[in-house]
Structure P
């Protein structure tokens with residue numbers, strides 16, 4: 001049996017036959033679809049001719065180079081979040097949150113990311129999807145770029161897939177000692193206490209998120225954090241009992257008016273869920289504006305970020 005067949009069987013055991021067939025089938029049939037499919041009707045990331053027109057328009061207005069510089073200005077954000085059910089042993093526990101890296105979009109990007117990583121301290125790294133630039137086609141360049149970054153990340157690393165990622169990338173990612181959570185969960189241990197971390201498969205385009213499987217091994221009334229590529233399934237996450245939901249996907253709009261007002265968020269949820277901290281009932285959330293850039297590699301009034309979430313077992317002062 002060849003390696004690809006073995007990897008397919010392993011994914012089938014983890015995801016289930018139907019989930020895997022759905023994921024692969026949608027990837028094959030709808031990878032370049034501009035209209036239809038998913039939680040939103042319009043997918044600008046697949047409209048390749050529009051990308052060229054946008055670049056041309058920005059060059060003609062003299063804004064293109066400035067937008068490229070803005071996209072390279074990776075900021076370090078600090079977010080302190082108090083969780084009522086967080087065990088005291090996890091007070092001060094810090095998560096490094098990277099999202100929407102689109103690692104193969106610019107050959108210079110991995111080095112810029114690595115430089116910033118030297119400036120942060122954390123306990124666990126979480127990645128909320130979109131390692132690849134395009135939504136279809138080869139993915140080897142994205143895995144190779146991730147391999148460049150991986151030695152500069154310390155501690156355990158947990159990740160999920162986004163709408164730009166193929167399920168076929170799972171093996172390459174996990175060979176880098178990165179744990180993918182494909183509608184799965186893990187228990188983080190610290191001084192005899194436990195914090196549960198779950199991850200769902202892409203809920204935006206593929207809509208193969210499965211909360212039942214993701215939360216199957218999480219006891220009731222314990223602290224639990226969810227990784228979801230998009231904030232769109234916030235209602236399901238809150239009612240499933242998660243305390244904190246970490247997402248990305250929206251890029252915060254990426255191209256915004258002064259004041260950070262997004263022209264487009266590409267997410268079927270309230271706009272205030274598409275950037276930064278938010279709350280729904282008792283669940284708190286944070287949507288990263290992304291560490292990389294997509295469609296056209298520029299940003300305006302929305303700098304990229306890596307986020308340090310510091311967990312507190314008491315109300316933040």
Structure Q
């Protein structure tokens with residue numbers, strides 16, 4: 001139902017082409033925060049945030065998006081691993097934006113901000129300035145500088161004072177626990193992230209630090225007001241993100257148990273025949289050493305803020321040692 005309501009709303013809002021040469025917005029204009037629900041790909045699991053500028057009088061129909069990047073960038077994957085990915089602010093028509101997410105079967109929620117005409121013009125001009133080729137690129141950081149933090153900072157700067165919100169959400173929670181609700185607690189993706197994350201991921205988040213995820217920003221803005229007590233959102237159509245579920249047979253816990261049983265079975269067979277299957281250690285050890293090298297590289301030579309060595313890296317060798325100890329048990 002939400003998908004139909006939101007997409008009908010977006011289509012009705014789109015009355016003209018995209019960009020015009022108008023220098024000021026009219027009184028009929030609106031600026032809204034758009035929040036997109038997660039996609040199937042890992043990079044899309046956290047949702048997305050964009051800003052809509054719409055003015056039927058001047059034919060302005062722009063969606064500003066801080067989530068653009070170019071796969072054709074020289075040495076893209078090397079830079080991505082090191083955390084040196086440059087993202088870009090771009091814009092498209094609302095109709096084009098809505099169709100893209102409708103095709104991907106992802107909901108788009110909308111929150112119309114209750115801004116004065118001066119504030120709307122200030123925010124629009126700031127977006128247009130940032131979208132210029134010489135200003136559009138920024139060094140992306142998943143936690144501190146992304147498609148959700150940038151719109152929030154623009155809105156806060158436009159209001160000129162602090163934004164107060166009754167929504168407490170995950171304030172005081174850790175980055176690790178906060179992120180896993182979007183990857184799925186029992187998924188292999190979450191297991192991989194836990195192995196890469198170090199002790200910094202277990203630090204509690206402050207009030208605004210949690211706004212790097214689109215859903216949290218949406219709920220924060222929905223319950224926000226200015227220091228003068230004026231609500232920030234005039235009207236909205238929002239919903240919650242669907243929790244990620246992982247079937248038991250596809251969970252990392254089941255995979256770890258299966259690994260333990262297989263290695264234990266090999267150890268029992270080794271004990272019966274009186275020989276040691278050295279290839280088991282080789283098969284398990286090489287991938288684990290590669291994992292340690294990746295963590296070491298990301299810890300000392302990358303810009304990723306949460307990556308580091310942690311006790312969870314000991315889980316794999318401990319399970320392996322317990323399974324191989326069956327060979328020595330008498």
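Here distance in nm of label points 7 Å out along Cα→Cβ at positions 189 and 205 was derived from just one of the structures P, Q, and that gives 3.9; the source is P.
To test your reading of the models, identify which of P, Q gives -13000 for helix-only ellipticity at 222 nm (-39500 (n - 2.57) for each DSSP H run of 4 or more, over all residues; to 500) when calculated. Could the numbers behind the result be given before it?
Values: P: -7500; Q: -13000.
The read-out was computed on structure Q.
Out of P, Q, which one gives 1.08 for Rg/Rh (Cα atoms, Kirkwood Rh) as computed from the coordinates? Among P, Q, the structure yielding 1.08 for Rg/Rh (Cα atoms, Kirkwood Rh) is Q.
Which one of P, Q has distance in nm of label points 7 Å out along Cα→Cβ at positions 157 and 309, as calculated from the coordinates, equal to 4.0? Intermediate values should be presented prior to the final figure.
Values: P: 1.8; Q: 4.0.
Source structure for this number: Q.
Kindly point out which one of P, Q the value 18.4 was derived from, the read-out being mean count of other Cβ atoms within 10 Å over residues 173-180.
Q
Calculated for structures P, Q, relative contact order in percent (Cα under 8 Å, 6 or more apart) is largest in P. Highest-scoring entry among P, Q, by distance in nm of label points 7 Å out along Cα→Cβ at positions 93 and 149, is Q.
Among candidates P, Q, the computation of distance in nm of label points 7 Å out along Cα→Cβ at positions 125 and 277 that gave 2.5 used structure P.
For distance in nm of label points 7 Å out along Cα→Cβ at positions 229 and 253, the calculated result is 2.4, so let me know which of P, Q that is. Here the read-out was taken from P.
A short reminder: the numbers here are calculations on the coordinates, not readings from a lab. Model, not experiment: these values are computed from the prediction. Cβ atoms are built from the backbone, for glycine too; each structure is taken alone.
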